[in-house]
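Please go over the structures that come below.
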Structure I
Amino acid sequence: MNRTMGKQFPVKNMQDLESLGHRMKWQFFERLVAFVFEQNEWKVSVNVVKHLGHGKRQYDVIAASPRHIFAADCKRWTGRRYKASLLRAAAGKQIERCMWLKPGAKKKIIPLIVTLMPEDIIIHDGVPIVPILMLNTFIRTWEENDDEIRQI
């Protein structure tokens, strides 16, 4: 039996994870993504709003290391039709949001989509699409394949 801190752990398979995703608040998912970055010693900010001129952009999670900044858009979508096209559109929007971060930034900015469930698309237009269960591994190994990853 899976036990965590004296309580039965609610996730035993992917269907349980998807069900939990339906019930959790989006803020919890963003905080979970931030936690994974923090555990890898990245400096993290959650739910950041940046202003430029008359416009503004919001970022779910910004994680910074000495040389790079990940701007993560957290998608806890479950069971949606047309998810691949929505993810491609989200990747394009995340690139645009990252362009707003670039003025004055001395670090490379990397757009990232973090999903609740594994998706058919793992990268689109240089934007990694990473399920939360693979985020820790991705953070530790992304530089091995950084030629495929968009850096702004």
Structure II
Amino acid sequence: MEPAATIANALGVVLTRGFRSGLYGSVTLGVAPGLTEANYPVLSSLARAGEPRSAAALSPDLGLDRSVVSRRAAELVRAGLVVQGPGPDDRRQALLTLTPSGIGAIAEARRRLDAVIADHTSTWTEADREALARLLSRFTATPLASTEYSTE
């Protein structure tokens, strides 16, 4: 199999709902009331953003419809992990911000995620783990170009 096909196949597995669900389920279980495998990506994306964001702004990064992001964000608001407030320029805009509880929850979930990955790769050499980290970082550093291919 060509390297590109091998990479595409592996990414396909990682991106499946079942893979993500198992991974997120294990890192969120018992972290904070109301944090679930379904709303963890919203909390994580908001933490990565480092600033208040609207559901519409988070939606493209998550690959989810804005209404889905809004529903999952509402769960996080009810759980006290996120607050929703008006935008500085447009008070009709609803901006999401992590609460101190949300910051603590994401820190613990990420600590667990690190531990799961370390455990999953524990039989690998240090050089292999470092290579995967370096190459994945390089692969994700630049967004994939939107390229149209001819079907002819």
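What to note about this one:
- Distance in nm of label points 7 Å out along Cα→Cβ at positions 33 and 57 from the coordinates reads 1.4; which among I, II: I
- Value -19500, calculated as helix-only ellipticity at 222 nm (-39500 (n - 2.57) for each DSSP H run of 4 or more, over all residues; to 500), assigned to which of I, II: II
- When FRET efficiency 1/(1 + (r/R0)^6) of positions 65 and 121 (r between Cβ atoms, R0 = 30 Å, to 0.05) is computed across structures I, II, the figure 0.35 traces back to II.
- Structure responsible for 1.0, with distance in nm of label points 7 Å out along Cα→Cβ at positions 73 and 89 calculated and labels I, II on offer: I
- Answer label among I, II for the case where log10 I(q)/I(0) by the Debye sum over Cα atoms at q = 0.09 Å⁻¹, calculated from the coordinates, equals -0.36: II
- Comparison of I, II by distance in nm of label points 7 Å out along Cα→Cβ at positions 41 and 105 - largest value held by: I
Here, each number is a calculation from the coordinates, and none is a lab measurement. The model shown is predicted, which means the values in this text are computed figures rather than measured ones. Cβ atoms are built from the backbone, for glycine too; each structure is taken alone.
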